[in-house]
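What follows is a set of structures for review.
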Structure P
Amino acid sequence: MFLLGHSCWSYLFSKTSARQLRTSVPAYLALLAGVLPDFDIYFQPLGLVHHTYTHSLLVIIPVVVLLTYFLGRFGLAFSIGILSHLLADSLVGSIPLLYPVYPGWNVGLNLGIPSLADTVLEMGAFGLVIVYALFNGDYKLVLKPSRDGLLLGIPLVAIDTLTLLFAGDRNIPLVAFAFSRKALTAITIGHILLSGILALGVLQGLIWYFRTRARSKVQAVVGPSSPGS
């Protein structure tokens, strides 16, 4: 699955799990959790092969146990977002479930990527995220200045840089590939829309930052107001 689907399904799984566990996972972490297993792309120049260790239960389960042990219900909800990555990849493709002990054992439905099934899963998740953000109030991050808006820059940078690095490493002409099929065109538009939404959130965060900084300078010049003044 592409990063659009991973980030969106992660958001849905983490947020709904957090709600059931009576905790909360901020939007930027809910979007980021499902992208984390693909961070192995950053380390390919060091010899780490994509879609191996970070897509194996032998690696992910200990991580989930540690996160849950140290961070409690929050760690569990965040971990469920990470696990959604393996579920999504096993639907449209396959994952090396017990790598490196059984490196050749890949498990999955192999519905295809790109394919109609993958497009429905990715765009469907994107649509559900929009609806859920309206329901839980996260939509305010892109409409009102706030500190949390700045943090949306983390999943934004992760999604965009991982896409570029993956394409560059495999010598894929990204623009031509992105619009080469109808299924890919739809997913590409989804990526663009998601990136645009996250960028708007970052812009709101910057507005909050500069407003706060301006107020601090004014207060520093004027000084604290004394009682009765």
Structure Q
Amino acid sequence: MLILGIETATSQVGVAIGGQEGLLASFHSTRDKRHAETLAPAVQFVCAQARVELSEIGCIAVDVGPGLFTGLRVGLAAAKAFAHALRVPMVGVSSLDLVAFPGRLSSRLIVSTVDARRGEMFYALYRRVHGGVQRVNDPEVAQPSDVADQLRALGEDCLVLGDGGARYADEFDALRGVELAREGFRYPTANSLVELAHMEAVREEFVAPREIEPLYLRTPDARINFQARPQR
């Protein structure tokens, strides 16, 4: 089964195609607030690179968040549209799972982060298991200093992944036993999305498009700004 993966939860847009044969083609671009303009050409590009017609796709995988509100809306809308048009099932994967997955070879506690803007980050903790990583707490949104305090209290060797940790590196640099991952581990990728979705597809853990819901963890910025406007 061929899987089309769509990842738009952060400032990066990612699209990939893969399946049992592994990854066939992928595209990633960091053009903040250009998700809608970038996504459709990216899908065309990876199909051409993989020499695959859209009609051959058997499943649509999508990052369900947490992440940037606008990016999530664009990615979910596009993924559901493709699934409806192709009449194929979907798989939804958390952005924090995607950020953590490349750290699966580390024996340290993995701290997966996504920049939530407004001085906050989304995060979750993971441990290595056979074939991947396992989340050990529910995803949360918190101030970076609170996350740093939690890691200090745990006292374990930690590997911090994602753009949340990178943006607030000053909060973690001084912590003993805590390492910030290098540049290549900053964003969730469509490559990891396809790989994790394939594992679920093998187990036939599909969902219908109508069942895919975004994981926001907090009220969208636009709604907050509207509620904060003075009454006239």
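Read-outs throughout are calculated quantities, based only on the coordinates presented, and are distinct from any laboratory measurement. Just so it is clear, the structure is predicted and the values come from calculations on it, not from any experiment. Cβ atoms are built from the backbone, for glycine too; each structure is taken alone.
Ranked by volume of the Cα convex hull per residue in Å³, structures P, Q are led by P, which has the greatest value. Quick one: distance in nm of label points 7 Å out along Cα→Cβ at positions 66 and 162 came out at 1.9 when computed from one of P, Q, so which one is it? This value belongs to structure P.
Here distance in nm of label points 7 Å out along Cα→Cβ at positions 106 and 202 was derived from just one of the structures P, Q, and that gives 3.3; the source is P. Given a value of -22500 for helix-only ellipticity at 222 nm (-39500 (n - 2.57) for each DSSP H run of 4 or more, over all residues; to 500), point me to the structure among P, Q it was derived from. Traced to structure P. Can you spot which of P, Q the value 25.5 was calculated from, given it is mean count of other Cβ atoms within 10 Å over residues 58-65? Here the read-out was taken from Q.
Consider the structures P, Q: one of them gives 0.95 for FRET efficiency 1/(1 + (r/R0)^6) of positions 18 and 34 (r between Cβ atoms, R0 = 25 Å, to 0.05) as calculated from the coordinates. Say which. The correct label is P.
If you work out FRET efficiency 1/(1 + (r/R0)^6) of positions 114 and 210 (r between Cβ atoms, R0 = 30 Å, to 0.05) for P, Q, which one comes out largest? The structure with the largest value is Q.
On FRET efficiency 1/(1 + (r/R0)^6) of positions 74 and 154 (r between Cβ atoms, R0 = 41 Å, to 0.05), which of the structures labelled P, Q is highest? Sorting by FRET efficiency 1/(1 + (r/R0)^6) of positions 74 and 154 (r between Cβ atoms, R0 = 41 Å, to 0.05) in descending order puts P first.
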